[in-house]
Structure I
Amino acid sequence: MDLDLLIDGEAVAGAGDRIAVDNPATGGVEAEVAAASLEQAAAAAKAAKAAQPAWAALAQTERSQAMRNIGAVIDSQRQPLAKLLTVETGRPYLRNLLYVDFTADIFRQYAELARVHGGRLAPGNEPGELSLIMRAPYGVVAGLIPWNYPLTLLAFKAAPALATGNTLVVKPAPPTPLTTLALARIFQSELPAGVANVVVGLGDVGGALVEHPAIDLVAFTGSTATGTAIGAACARLAKPSHLEMGGKDPAIVFADADPAFAAHGVVWAAFLNAGQVCTSTERAYVHQAVYDEFVEHATTLAAGLRVGDPMDLKTQIGPMRSAAGRDAALAHVNAAVEAGARVLAGGDAPPGDGYFLNPTVLVDVDHSMDVMKNETFGPVLPIQRISDADEGFALAADTPYGLGASIYTTDPALVYRAAEELAVGNLWVNDPVVDNQAAPFGGMRASGDARELGLEGLHAFTVPRHVLWNTNEDIKDWWYQVEE
């Protein structure tokens with residue numbers, strides 16, 4: 001396992017403190033990675049700045065071919081990358097195979113989108129005038145990547161940024177640097193020196209990148225607290241930021257929904273990746289007409305999920321990423337129980353090593369409880385009974401977040417109302433937590449302002465530049481005239 005950083009095209013040993021990377025399935029240390037020093041982080045930013053003009057000056061066909069090449073190499077390393085993801089995230093191996101495929105596809109997608117979307121032509125003010133709107137790269141992008149999806153969420157940023165002529169400095173989250181460092185070797189083989197750089201570190205390294213004058217745009221995915229601090233720093237520096245932050249996504253099951261179908265969808269959305277997805281369904285509101293049947297199905301499903309070794313092909317739910325994360329999720333459960341909630345499934349950690357938490361279903365919950373208000377980020381599904389659609393919409397909207405929401409209904413009027421009223425970036429109807437590469441992903445309010453994937457994800461890493469061209473080179477009659 002190559003644990004060197006990538007700075008200016010060279011594999012470099014980190015000069016900072018060593019970071020222990022534990023295996024969440026066992027709790028044991030899997031590797032130790034030497035972090036970058038602050039001087040190395042600065043060197044990576046300077047290298048990216050120096051490389052950017054030549055990279056942007058390449059023909060688009062050349063940059064797009066480099067993106068295709070990266071996708072092909074990722075394909076060739078599919079199984080080892082998936083195993084590495086499993087070791088450092090705890091997510092089941094079968095899911096990680098899909099995420100490696102997704103990552104390769106994202107590089108290929110932006111190779112093609114960048115070839116056909118370079119700007120537009122606006123009507124001129126008068127004859128002989130061209131008004132060109134170019135999509136220009138920002139320059140150097142700092143990509144600060146979270147621990148739950150370290151490969152795909154890196155690709156969400158790296159692929160469109162690189163394809164459009166930006167250069168890049170990536171810093172993975174400290175718990176999950178291994179797949180990012182593996183991708184660094186692919187960048188090293190397929191890109192010119194300095195175009196993509198990878199450094200590892202704690203918050204001081206991330207902060208140094210945010211503050212460095214060579215960084216022109218900061219792209220961050222992670223917690224709302226960290227994201228708002230980054231946004232404040234960027235505002236002070238007059239530097240754009242691209243923030244994808246936390247969520248407390250609701251699901252509303254209306255009276256006309258099939259309760260068995262809805263339960264399958266909600267359970268999937270609540271327990272995918274052990275609930276450690278920013279768009280996890282973290283609270284469900286179920287109409288009283290279907291409540292009892294829904295709860296019965298959801299409880300049976302949750303209790304039957306196979307929790308265990310993420311390398312076992314039969315495992316459906318792996319461990320949480322950290323002991324601290326599991327403790328925080330359990331604290332939400334225990335506080336809810338003390339306030340009157342009941343546990344119908346799970347609610348505890350299975351015996352043995354690792355950071356496992358059994359999929360948990362709670363009922364008799366309300367909005368006085370943390371589990372309904374604050375991000376849990378674990379395999380916990382609280383279910384609240386509602387009496388009508390108005391109550392469901394009001395409770396779903398009772399949050400500072402605005403990432404996503406799911407609804408279950410066959411009524412077009414309810415779909416229309418949800419699309420109009422819910423202040424979210426993503427609305428799923430009868431099919432929860434689905435990423436579509438062709439469509440934008442992102443949130444509102446405390447969930448951030450970023451848009452990733454789709455054409456919008458391409459444009460997020462470019463700035464519009466207006467070029468007005470007087471092709472006739474005629475003197476306008478409204479220019480200053482001086483009598484001779």
Structure II
Amino acid sequence: MLIGGEMVEGNGAAVGVVNPATEESLGEVRSADATQIDAAVSSSLAAYKAWKKTPAPERGEMLHALSSWIVERTNALATTLTREGGKPLVENKDEMGWSASCLGYYAELGRTERGRVIPSGEEGQLNLVVKEPYGPVAAIVPWNYPILLLAWKLAPALAAGNTVVVKPSPFTPLSTLELCEGFAEIFPPGVVNVVTGEGDVGAALVDHPDIRMVAFTGSVDTGKSIARAAAEQVKKVHLELGGKDAFIVCDDVDLTIAAKGAVWSAYLNSGQVCTSAERFYVLPDVYDDFVEAFVEETEKLVVGDPMQDETDLGPMVRAVQRDKVEAQLQAATASGAKVLRGGDRGSFDLGYFLTPAVVVDVDESMELFSKETFGPVAPIAKVASLDEAIARTNASEYGLGANVYTQRLDYMLKAMEEIEAGTIWFNDPLTDNEAAPFGGMKASGGARELGAEGLEEFRQSKHIHIDAKMDVKSWWYPYKDYVRYQAEHGTAPG
């Protein structure tokens with residue numbers, strides 16, 4: 001781990017790290033104990049006093065340096081992440097590029113402004129709105145995109161002047177621990193700390209009185225627990241939670257293209273993406289042809305060793321995740337759903353593999369179609385109209401993202417206005433833009449990452465009121481003079 005600029009071994013329980021493709025042990029990572037958690041937070045608080053005063057261009061140069069450090073080690077980091085997480089190597093190499101780009105974006109955005117000047121109420125006065133950091137931030141990061149989702153928190157937090165204590169997922173700590181070398185090399189001691197462990201370590205960070213803000217990506221249930229705990233200290237929370245993203249296929253599309261996009265959005269990282277397409281609504285005129293095209297595209301996918309270039313889907317991250325998906329599939333089929341292909345463990349003797357499933361005859365009474373799945377399953381339903389598709393999309397408790405395939409501008413405008421989701425993609429699923437905000441509505445959480453909004457999440461506003469004149473104000477005591485003046489002149493003085 002990294003505490004106060006020093007690499008240290010944890011004093012707590014050892015947590016095993018497993019290769020999900022082979023089920024082989026990659027070793028053990030010892031957890032931080034209570035003393036080490038406190039030391040990490042204390043180091044973060046001590047470093048904060050100087051870091052917040054560090055000029056923004058200097059902070060930006062360090063973020064640029066970390067970006068370059070990641071690019072130079074893309075192959076090594078991606079290999080580690082593939083071995084511990086199971087995502088195909090090609091996707092993990094992309095993750096390194098996206099992460100480096102995010103750091104570069106906030107390196108520059110953090111130096112563009114620190115607030116604004118507002119009109120003053122009187123002559124000779126100056127009113128400023130100044131943006132201030134919160135202080136030590138706990139960044140609790142998930143296992144599906146460990147480096148990218150860390151960068152989405154770390155970059156704006158540091159650019160704003162906060163310090164950060166990182167807790168990676170116990171499933172995928174190794175790649176984050178490799179980053180510790182870069183953190184120690186580039187940043188002053190204590191600006192970035194990394195502590196490992198399971199949920200108790202994260203809970204201790206949330207509860208620590210010197211942690212001023214908690215940034216978390218993960219499940220809705222865990223997000224609710226964090227919000228409740230943080231409320232006891234009236235602590236800022238930044239929650240990016242789960243989703244059950246809809247994918248609407250209208251009746252004017254090129255089905256070959258739509259099916260390819262739909263398959264990619266459903267099965268990217270074996271469906272272990274918060275914005276995976278997890279429920280498909282298809283208009284009746286194209287339903288049969290779309291399902292046929294979707295199945296054809298799915299049958300082309302290669303499931304296997306994530307280190308191989310030809311592999312499209314690797315394993316799921318752990319057996320417990322696969323068990324959850326299989327349980328949803330079994331419950332859905334028991335209620336009348338039909339699996340057209342996939343949904344089994346294939347021919348693999350080892351590894352947490354699940355072949356990509358295509359399921360029809362589904363509805364919202366089934367958890368497979370109403371609760372987050374986080375696995376390689378595409379449930380497809382026929383709808384009578386775009387209105388029905390939008391209504392069923394909005395009926396969900398989630399509101400992270402949504403996809404719509406159409407070439408009709410009226411369909412786009414209607415969906416854009418009416419769908420309740422933080423991002424709506426038309427004809428280009430799951431594409432992020434660093435300059436645009438990412439986040440959800442409703443149970444998906446109200447935080448925003450990326451863009452100027454992502455920086456604002458890690459800053460708080462302070463109003464500065466300056467009067468260049470030091471004189472007596474007419475509205476001060478005694479009020480009798482103030483009232484008399486109003487009576488004589490019909491207005492207040494000044």
| task | Have a look at I, II and say which one yields 28.6 for mean projected area of the Cα convex hull in nm², as calculated. | result | II
| field | Origin of the value 4.2, where distance in nm of label points 7 Å out along Cα→Cβ at positions 50 and 274 was derived from one of I, II | value | I
| message | Using mean count of other Cβ atoms within 10 Å over residues 194-201 for the comparison, can you identify which of I, II gives the largest number? | response | I
| query | Which of I, II yields 3.2 for distance in nm of label points 7 Å out along Cα→Cβ at positions 82 and 266, as computed? | reply | I
| said: Tell me which structure, out of I, II, gives 22.0 once mean count of other Cβ atoms within 10 Å over residues 98-105 is calculated. | reply: II
| query | Which of I, II yields 17.8 for mean count of other Cβ atoms within 10 Å over residues 186-193, as computed? | reply | I
| query | Thinking only about mean count of other Cβ atoms within 10 Å over residues 234-241, which of I, II has the largest value? | reply | II
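Rule-based calculations on the coordinates, nothing more; no lab input. As the structure is a prediction and not an experimental result, all values here were calculated from the model. Cβ atoms are built from the backbone, for glycine too; each structure is taken alone.
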